[in-house]
1. Can you say which of 1, 2 returns 1.7 when distance in nm of label points 7 Å out along Cα→Cβ at positions 54 and 126 is computed?
2. Suppose you compute distance in nm of label points 7 Å out along Cα→Cβ at positions 158 and 174 for every structure in 1, 2: which one lands on 2.9?
3. Can you say which of 1, 2 returns -9500 when helix-only ellipticity at 222 nm (-39500 (n - 2.57) for each DSSP H run of 4 or more, over all residues; to 500) is computed?
4. Can you spot which of 1, 2 the value 71, 45, 41 was calculated from, given it is Cα extents along the principal axes in Å?
5. For FRET efficiency 1/(1 + (r/R0)^6) of positions 46 and 214 (r between Cβ atoms, R0 = 35 Å, to 0.05), the calculated result is 0.25, so let me know which of 1, 2 that is.
6. Hey, relative contact order in percent (Cα under 8 Å, 6 or more apart) derived from one of 1, 2 reads 19; which structure?
Structure 1
Amino acid sequence: MAGKTTKKAEKGPGILLKGYLFLYNFAQVLGWSYIFYLILEYYFVPTSHENLWESVKFALIIFQNAAVLEIIHAALRFVPSNVMITTFQVLSRVMAVCGVLIPFEESQKSIGLLLLLFAWTITEIIRYSYYAVNIVGNVPYFIIWCRYTFFIVLYPIGVTGELISLYYAQESVAHSKLWTVEMPNYLNVTFSYRYFLLFTMFLYLPLFPQMYLHMFSQRRKIIGGEPSKKAKTK
């Protein structure tokens with residue numbers, strides 16, 4: 001009896017956790033699909049919005065910042081993701097939205113916004129669909145193929161958009177001194193938000209190639225490796 005009770009106790013939280021993760025990922029699929037719809041609506045349907053940022057800002061802020069939960073998921077071992085990699089990926093996006101796009105009109109009006117939105121929305125719709133379906137059953141090969149193929153084009157487009165947005169933001173900070181602390185002051189400290197943005201841009205040089213090559217490695221394992229195994233078996 002005790003053994004049966006223990007098994008039931010273990011099964012309950014597992015089901016609840018799976019249900020929560022499914023709802024989270026499904027909500028993100030809907031959210032990013034809605035953002036993609038807003039982009040199409042802005043360009044193909046007459047709207048009252050002055051620019052693309054005005055069309056997508058509320059949905060983008062909500063669903064991108066909601067991704068902070070993924071850091072918690074990784075830290076609590078709800079998912080097998082690497083905590084450090086997840087933290088960098090999520091916070092870099094949150095930084096792009098909250099630290100660049102929200103405060104700087106120049107970034108909002110730049111081509112960088114369209115590029116990063118195009119890459120982010122398609123990437124996230126595929127990624128969250130993959131996670132959601134994986135929780136409830138086997139993922140169709142089509143979704144797997146999209147997840148490990150579309151990044152080849154989407155990652156460079158997204159990074160280009162982020163860098164363009166960062167460039168316009170740092171130019172704006174050079175004139176406005178926003179979030180910049182100069183001496184003399186009570187605490188006797190100095191902080192340049194412009195140099196912080198430039199440093200962030202510099203970090204893309206070593207970090208992006210590593211992440212990009214990592215995805216190619218994953219693609220070979222998941223897509224490229226399977227046929228070779230079958231060939232050996234035959």
Structure 2
Amino acid sequence: MTQPMIAPSILSADFARLADEAAIVAGDGGADWLHVDVMDAHFVPNLTLGLPIVESLLKATDIPLDCHLMIADPGRWAPPYAEAGAHNVTIHAEATDNPSAVARDIRAAGAKAGLAVKPGTDIEDYLEILKDFDTLLVMSVEPGFGGQSFIADVLHKAATVRRLVDSGELTLLVEIDGGISMDTIEQAAAAGVDCFVAGSAVYGAHDPAGAVRALREKAATASPHLHLPH
């Protein structure tokens with residue numbers, strides 16, 4: 001058993017102070033990963049940040065970067081994030097005809113490879129290829145904007161993959177992104193999630209580092225497979 005992982009999303013941070021915003025969730029008991037939403041205004045209708053800012057962030061923090069690429073043509077654009085030093089690079093199942101090939105390129109470039117699925121995407125269609133990935137990112141909101149409400153109906157996807165991991169059929173980290181807060185994290189943890197992306201629940205809090213610890217504690221109490229170290 002391992003402890004819950006919390007990945008604060010810098011989409012909810014102050015973009016003019018990203019190095020400082022990374023620093024306030026670092027340290028003992030702080031963020032496990034820093035979640036970076038890359039949007040291209042093609043795959044999703046919003047535009048956020050890209051590789052140059054990720055490269056700058058990598059110089060400014062020791063927290064492993066979890067790059068979530070909500071972009072078209074990930075086969076072309078994903079490997080450079082791994083080459084730059086991102087820890088985990090996640091692409092969308094819906095953005096490519098050959099997710100496994102992109103995963104191989106991401107891994108070859110030095111990062112873990114993640115597969116993200118939108119709320120309406122059937123996880124059954126992708127179970128066969130999950131062996132090619134290190135993480136599964138279950139979207140609990142429609143990708144493209146922060147601050148949306150949590151969609152609990154997606155939790156069956158996490159539960160399905162959790163059973164495959166627990167049975168030894170898969171070695172995979174189950175991650176969730178969208179609407180995660182003190183009110184919703186227990187549902188996600190109970191469904192079998194390992195890593196929880198939280199934006200406004202962390203960066204909208206008076207004490208972001210304290211919010212990270214509180215979210216981790218709440219997830220641990222609800223999870224059948226996660227716990228806090230004694």
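1. Going through each structure in turn, the value belongs to 2.
2. 1
3. 2
4. Label of the originating structure: 1.
5. The structure behind it is 1.
6. Answer for the origin of the read-out: 1.
A short reminder: the numbers here are calculations on the coordinates, not readings from a lab. Since the structure is predicted, the reported quantities are computational estimates derived from the model, not experimental observations. Cβ atoms are built from the backbone, for glycine too; each structure is taken alone.
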